[in-house]
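Quick note: the coordinates plus some simple rules give every number you see, no bench work behind them. Bear in mind the structure is a predicted one, so any value in this text is a computation, not a measurement. Cβ atoms are built from the backbone, for glycine too; each structure is taken alone.
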Structure 1
Amino acid sequence: MLETSRAVQSTLVLDPEVLEAYRYDASSCTGDPEGLVRPTTAEEAAHWLVEAAHTGTAVTPCGLRSSTTGSGLAPRGWTLSCERLDGSLEIDPERRIARVGSGMVLRDFKDRVEEEGLFYPPDPTSEAECSVGGTVACDASGARTYRYGATHRWLRGVEVALLDGTVVWFRRREVDKDAAGFAGLRDLVQVFCGSEGTLGFITQVEVDLLEKPEAFCAGFAFFTDLRSALNFVGAARAHDGSPSGVRPRCLELLDELCLEIMASQGSGIVLPADAKAVIFFEEEHAAGGELAVLERWWELLEGTPGALAADTVIATDREKQEELRALRHSVPATLNEEGNGYRQEGGRKVSTDWAVPFGHLASFMERADEWVREAGIERMARYGHVGNGHPHYNLMARTAAESAAAQSVVDRMCLEACR
């Protein structure tokens, strides 16, 4: 190995007890790292990438291990973690831009931004556990993607340590016109977003911000069946932006199993016993304007067959809004924990991340449900961003045989979604 520079404070950790924590993430996958590096600067990260290149060692970039895909788990070689790149943060309120270390927890970053009267829209479920750099690496979305889009929409630039030891800032192009070469390669910032660490190690991120909304209301709308819930979402989409229509910033589905999980959390929120699906929605409004907004949502609910309009839960204050979001977020956390409990028998949680045009969503989900039943999978949860045609199926496989069957179903869903 190369001689370590005095300027490099991070070390190569080989302690098996330390490495054990980096063999797992929120998925049911398992890695096998031989070493761990936690750089504190971009230059340190670059140093270790050169070390790896000289020794022929594989390197797997890693965030805070909140991933449900296993992408940050090293099958061999070294894990290169961004967790200690969390000390830098610059916010420019006038330009509405922020620059942040890739290791900062997303929730902490968003809180600091809001202290300045600003708002960073991406809100993945794991925002309290994931790193900013990790959200760029996977182009994370979240409940509010319906209104604001995924991470790439807000990305201005990335600082990246490359395999040759150089540290480079890639920034979004600001020119009005550019016809040189392939369109997809003209903006390298977008090439790195979603690259899952395959092109380099992200050390800093620069993003656009918005003014913080004056206020918003949130709600749980309950339905007697899933199809009615999807019809309600379709109606909300159809009226979105019209003078008399709603303007949601999120439209999230939670199915019957999700309702069971939420009921077990001991919350003070009343969940009707005859509900089989719920839509979680939010809409921004001017201060004091919640009544007009809620009247429009009420009209939409009353016009939807299968809606349990009288049971709708509305949250206009921060405490209750956080309670609704916490209930929604308890679902994936509970399912991940359950899936991890099946590991010993070869089982796991097998989940999906496909999307289809909304007009095809209801019929596609009906077919997907049938495939799950045919495979003999008894426990299934469906939740996620149905406003975008992007639900998450979670198939709870208790054994190795069920895991294989569930994976086969997921493969079929993905193939059909791409047709």
Structure 2
Amino acid sequence: MKSSVCIFEDVHYKRLFPLVYFRPVYDLRCGVFTLRQKIENILKGHRIYFHARNVLTGYLRELYPDDNINAIPETDTWFINGRLLADATVAKLVRTQSPEERLFRIDGEIAAAFIHGNNVRRFAESLLNLTSSEMNFENLPSENFSGTLVRYPWEIIHKTAEQMEYDFQILRRQTKASVTAISKHAHLLNKKNMLIGKHSTIKPGAVIDAEKGPIIIGKNVTIMPHAFIEGPAFIGDHSIVKVGAKIYHGTSIGEWCKVGGEVEASIIHSYSNKQHDGFLGHSYLGSWINIGADTNNSDLKNTYGTIKVHFNGEEIDTGSQFVGLMMGDHSKTGINVMFDTGTIVGVSCNIYGAGLPPKYIPSFSWGEGKSFSVYRLEQGLETARRMMARRNVQMSAEYEELYRSIFYATENERQNAGIQ
């Protein structure tokens, strides 16, 4: 009998704010797949459970009605950290069926654990309470594990290009040839390094260049005339790449997005729009975002130094020369907005006007430049409902409850920033 698998959130989920207010850490996209999907791909045949923060439970059970959300397994279980970039080494680890309980660590943090059925409840309950995931297990043997636990949003950005290469190999084994509408006047370079989904359309003058990496285009995608896409890149189902768009390597675009202008090495979650001219580089956007015309972000300092971000009340040196914008779900920008390197924007913000805004903008902020007020809860909810309705998505009671809870949970950060 195969052991169960539980994908869990640990106490470090806050490092990935504001991107994980509306989703568990393992629903973040890195490459073609989310972190959750990567684990599922390599552990087929195992019964999989999902642990998440209690505030997400209602919405997740609605979103994934067939999944085991915050249920506790009763058999021997492999606990897999939802921040783990799963690959063949994880599959090999789980298949060893270790007879002994053991913790597996990356840089001191638990990446995985094998727990016997009679101890699973204690381990799982410590996770559900988001206390230390080592509670009652200090005496378990522990060993180092070779792998990657993502800690911050910019680490996911920097891993996306190589992850698309890995994901492409998985998809190529699973995907059959499909019917597409590719203009004879479109230019496909290194076509064997592409996967193009059913009923997708590539218009005249478009250039799809897979010479430097794979390109995966989902189902019902439209690539409009004179768009340029450079691999590695991913365009999700039902998305539209606008006329003259320039999509450079390392870009992953989710489902139902509309993207134009210049985009490089960025991740855009589903139902977000960046339709117009403007640069988005080394950035991570959540869902239900709208980027106004000629909005630009900087992702490189003129000094070529490493970029520092203001994060959870502290300044962190990312160690990277390239870090752009990280924006939470439901945020919007007006026309001609500019963002400095390493800017973090919370959820449900509305930003407009000239000048550089602060490098950290708390959730539910409304304003321009250095002047912000609170984006009132009911006003934000109504805007979210309207945007979702435009995509034929009705806001559920569970989603509204989550939205409200996030507003109140982020109240202190607005107060600390003097936003009233």
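One of 1, 2 was used to calculate semi-axes √(5λ) of the Cα gyration tensor in Å, giving 38, 27, 19; which? It would help to have the intermediate numbers written out before the result.
On the way: 1: 38, 27, 19; 2: 34, 28, 20.
Working through the options, I get structure 1.
Which structure, out of 1, 2, was distance in nm of label points 7 Å out along Cα→Cβ at positions 66 and 106 calculated from, if the result is 0.6? Label of the originating structure: 1. Where does the value 1.0 come from, among 1, 2, when distance in nm of label points 7 Å out along Cα→Cβ at positions 210 and 282 is the thing being computed? That value comes from structure 1. For the structures shown (1, 2), FRET efficiency 1/(1 + (r/R0)^6) of positions 50 and 274 (r between Cβ atoms, R0 = 30 Å, to 0.05) is largest in 2.
Please state which of the structures 1, 2 yields -10000 when helix-only ellipticity at 222 nm (-39500 (n - 2.57) for each DSSP H run of 4 or more, over all residues; to 500) is computed from it. Structure of origin is 1.
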